[in-house]
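Asks: Presented below are the structures under discussion, each in the form of structure tokens.
Here, each number is a calculation from the coordinates, and none is a lab measurement. Since we're looking at a predicted model, the values are computed, not measured. Cβ atoms are built from the backbone, for glycine too; each structure is taken alone.
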Structure 1
């Protein structure tokens, strides 16, 4: 399976140590747009390659968690479809959410990667081993990240990062 070139921010050693990928939703798993239905329900568009990437990562033994500031039935449904059980929605303090995840999974910050796009993700970026901003992230998030995707949120950026991690974990 061909992988994207691994950026210098991801080392083989770091990639082998990763046990958890934390994902934001709006602007990462989606393009950040919100569609409202006639009854006020929020609709979201997810990219199938991101979903397949999540499945590949989980098959490689890396757990996936979704931490979002918003609540959405669509997110619940998509995570259920992908087998993602660690779903935290309506989160005001993502750093506290990470603390709960680390405690639940008996992990440390050095075993965590995170993909985000905006300032609520920065508190995670400054803690984790690998902080990745999507290509269209807010400048403050981009500056706090270790590296940046070539693809924008909701358009395969998660799969791009998964490919990097899996390629970096492969024996050299």
Structure 2
């Protein structure tokens, strides 16, 4: 089970690092686009679409990495510092199993027809000068939530091992 946990964590670490490189590229692209628009009055629909495509990729595929490093937004209604570490582990496990995993499965399940339709018609931008291959971008919706679900599963298994060993 530890190998599975390490493998899933390694996958999300690799994807997250790739997204951080993509973020650097996106910032440079936005800087270039802004300079071209304001200094040379030369805008591009394709560049603007590429910016939001990159943002979508970074957000969707980087969510599991953010979750892995506990850098996500946490609602601390039940997660108080006065709870013991064991109680916080139970709260995390419950949150994973009752909220995060079902939500991920709901998004994956409901996005598949949407993605299938986009692939079937090779959906592209409807804007003149826009980017083709929008169907590839839409495929990252279930992919990103699959990565998030896999990490939630790995994290849940890790919590179960900790609870079992402390127990």
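Asks: Work out which structure the value 19.6 belongs to, where mean count of other Cβ atoms within 10 Å over residues 122-129 was derived from one of 1, 2.
Replies: Among 1, 2, the structure yielding 19.6 for mean count of other Cβ atoms within 10 Å over residues 122-129 is 1.
Asks: 23, 17, 16 is what came out when semi-axes √(5λ) of the Cα gyration tensor in Å was calculated for one structure; which of 1, 2 is it?
Replies: Among 1, 2, the structure yielding 23, 17, 16 for semi-axes √(5λ) of the Cα gyration tensor in Å is 1.
Asks: Also, quick follow-up: State the single structure among 1, 2 that was used to calculate percent of Cα pairs over 21 Å apart, for residues 50-113 alone, giving 25.
Replies: Label of the originating structure: 1.
Asks: Another question, if that's okay. Figure out for me which of the structures 1, 2 the number 62 belongs to, where percent of Cα pairs over 18 Å apart, for residues 10-105 alone was derived from the coordinates. Don't skip to the answer; put the middle values down first.
Replies: Numbers: 1: 49; 2: 62.
Going through each structure in turn, the value belongs to 2.
Asks: Assign the value -26000, calculated as helix-only ellipticity at 222 nm (-39500 (n - 2.57) for each DSSP H run of 4 or more, over all residues; to 500), to the correct structure from 1, 2.
Replies: Details: 1: -10500; 2: -26000.
Going label by label, the one that fits is 2.
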